[in-house]
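The data blocks that follow each hold one structure.
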Structure P
Amino acid sequence: MMIIKKNLVSVLACMALIAPSAMAATDTLRLSRRECVGIALQESPTIKVANLEIKRMDYSKKEVIANLIPSIDFQAAYQRAIELQTLNMSMGGMSQKIKMGTDNNWNLGFSAAMPIVNATLWKSISLSDTQILQARENARGSKIDMAENISKAYYALLLALDSRDVIRQNYDLAKFNAELYQKQFEAGTASEYDVLRSQVQVTNVEPELLQADISVKQCELQLKVLMGIDSEVVIEPTVRLKEMQQEVYGYDLGRDFSLADNTQLRSLDINRKLAAQNETLQKFAYIPSLAVQYNMNWNAMSNGNPFRRQEFNPYSNVALALQVPIFSGLGRYQKVRQAKVQRTELDLQRENLTNSLSMQVELALDNIKRQSTQISSSEKGMQMAGKALEIMQKSFEIGAASYLNLRDSEIANTSAQLAYFQSIYNYLVSTTDLDALLGREEALGLTKENAK
């Protein structure tokens, strides 16, 4: 419990998404769908990893830029002669041996180098920029996927809650009828068979009510897992499915359904850009490179103790290093050809992906239109089933209808209500799928700030 209290307090305080009154009771959160998405953005390990990947790519770019800055190194070396080199010299017919060198040789100094012309390095910087853009798009895709899953889990919880209410209503009605038969039996106006049959109906509904409770807990647990919060916290939605029906009329089917914000397509376009830059990078390997170098050194030579009477003499030089690539066994040429093939592959993949996504958009729009019609028809069916049940209940109470007729009306009413809530749920899930497909951050509950 300490984990959720600590995390949620910091999340809600920094986001200011949830009013102080959102805590209806201890360990109970009244949350809207957007608030659930906001908490998940702060708590989800997947989103944290995606954000860290952006930071890592930014450090990688800085590493490349650092190669343009002069590098300075310090070197120090000491050499002790075990046996000096001997030189034989003949003078006047006589041979003389002379020892060459000293016992101790010290060499230390600084070296500096900086590239002046390096086309490959310059191109690597723009390549790093594109890699950062790719990491940002991957993070955006992770947030869209998370928001989509959170939205669907939230709608599933709404469906489970409303379905449980319908079954509980059916259970209460069955209990009422059983009690009514019991009173009639005691008054001598109903048979024992009618009493037993009505009581059996109550026991038949009890497992359905138990299963409905289990479904609510499962849906709530799934939502909490996606949000990354403690399983002991109770989540209470701020709306119900019937209230969500207004979104059916607020969803504009006539607007532009461009794929420009589709995260798969954008990622593929970035990969194509990377492939084109990589091809250019391989071509730049043919361009000569030029660098400037500077060395400042001190050396000392002596015999005997290496730490006494050392006299260091300085010497320095500056140089220009020109490297002209001439032949590398056609290795560079093959790399260029590989880069061209990769770019062609990505062009074909983009064409195929665009066709596939366009088809998915058309199917999603058809589903939304069909389910919108289904909501209207199921709502009318629910109203008629409710009216029929009301009439049948009054008829049953005055003895003008049989219990079998009443049960048929109850079952029809329950089925109609469940079908109505299911149609709203299906519609909301379909619109969520389309919003995720088109990369609509705002519709999925992502603000401009947290969608980046």
Structure Q
Amino acid sequence: MKSLLFLFLILGVLASPVALVFFTSEPAPLVASPRAATPDDARRAKDMVLSFRKLTETETGDRTFRASEDDLNGALIFASRALPSVRARAEVLPFGVVIDSSYRLPTGKWVNLTAEFAPAQEGIALSYLRIGQVTLPAAPVVPAVELLMNLVLGDGLGTVAVNGVRNIRIAGKTVTAEVVLTRADRKALASRTKDTVRAASGFSTVEDLRGYWLAMYEASRSGKLDPNGTFAQFLHFAVARAADRATAETARYEMQTALFATAIQCGHYKLQFLIGDVVPPDLLKTPPPCASATLAGRRDLRAHFALSAGLQVASDAGFAFAVGEYKELLDASRGGSGFSFDDIAADRAGIEFAIFLTRSGPADWPAIVAGLAREADMFPRIDDLPSLMPQSEFEQRFGGVDSPAYRQMLSKIDARITGLPVFSVQ
């Protein structure tokens, strides 16, 4: 009897959020479509992340984190471009920070949520939470989130996260808080969260990713791969290995593992931090063999393609492209190398290639592997694309990333990508 009551209790807890979402969904979003992202938004988002990370690296001195309303909204704009079904905006008021958000359901309806966070001496203080037209009691929300995180992550890490900041204050349009999260706390939170998300999503294990990474490393050392040659050979090697290892049941898993390992090898080793320590510690300080390989004669294009393909298999096309677009907007801002559509072409080609491979099957892979023999078969023409544009030139010629001129350029790039020979093998 007790077991049955416990089962009904668990089912009730699981069903309640679903029922709440169903009954509070609305026909229109509370938050309008976000404005176009700008180079300043990219810079603000980057500065916020780096500032918070830096404050967790030390336990002495000034540990004050500052974010203006513009900083918060710059970060939220990039989040909405990474997750197109989510929109959010922040407003800093004298009595608290109000965050409105809208989530588009598969049915086409919207779940609208408004939360207000008040200044507080300890932890996070939620003044109110409204879902649709339903206002929930604020008092139990934060403790409930803390309890849930503790259950999911273990070791009291939910409590560590909730109490990671204190002395939250508001001055004008700026929020300040004292960061008490230590480097060890941050790393433990990140590690456990990554493990939980990876396991829940069925994504590649660290061990399997390391196997692909080491296979490319050893192939380069033995002369099978030319470190100074084309990136296409590394991609060919990884895809061919996945095709050889895959069964009908493991096909998608092997291909996503191959592409993500290639992204760590040929894009940047720091991508491994999304998952765990893939690269053996004794090889971290040694440039990977792929570091000198090129795509269309350039190392940076190789990195763009590989990273975008890796991010694609770890998420969705919107997120992978948002990362590349974010990088280009940073380059367009003061001190950057300039906005480059050839870089964007490499990003989108990597995304399209990853989508194509993971949606195809083992029967198609031999022909796809053969189609990777030449760069021209898997990478578009880029010689006539605008490149290295400073912010002023980019805004003069294209306005922003939601303008008709910008979308027209993306359509031109996409047409070249989808017309590549490698995509016609099926």
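Computed from the coordinates by the stated procedures, all read-outs in this text should not be read as laboratory data. Small disclaimer: the values here were computed from a predicted structure and weren't measured. Cβ atoms are built from the backbone, for glycine too; each structure is taken alone.
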To test your reading of the models, identify which of P, Q gives -22500 for helix-only ellipticity at 222 nm (-39500 (n - 2.57) for each DSSP H run of 4 or more, over all residues; to 500) when calculated.
P
With Cα Rg over 2.2 N^0.38 Å as the yardstick, tell me which of P, Q scores highest.
P
Once relative contact order in percent (Cα under 8 Å, 6 or more apart) is calculated for every structure in P, Q, which label goes with the largest value?
P
Value 28.2, calculated as mean count of other Cβ atoms within 10 Å over residues 257-264 from one of P, Q, is from structure Q
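Among the shown structures P, Q, from which was the value 12.6 of mean count of other Cβ atoms within 10 Å over residues 137-144 calculated?
Working: P: 20.5; Q: 12.6.
Of the structures listed, the value fits Q.
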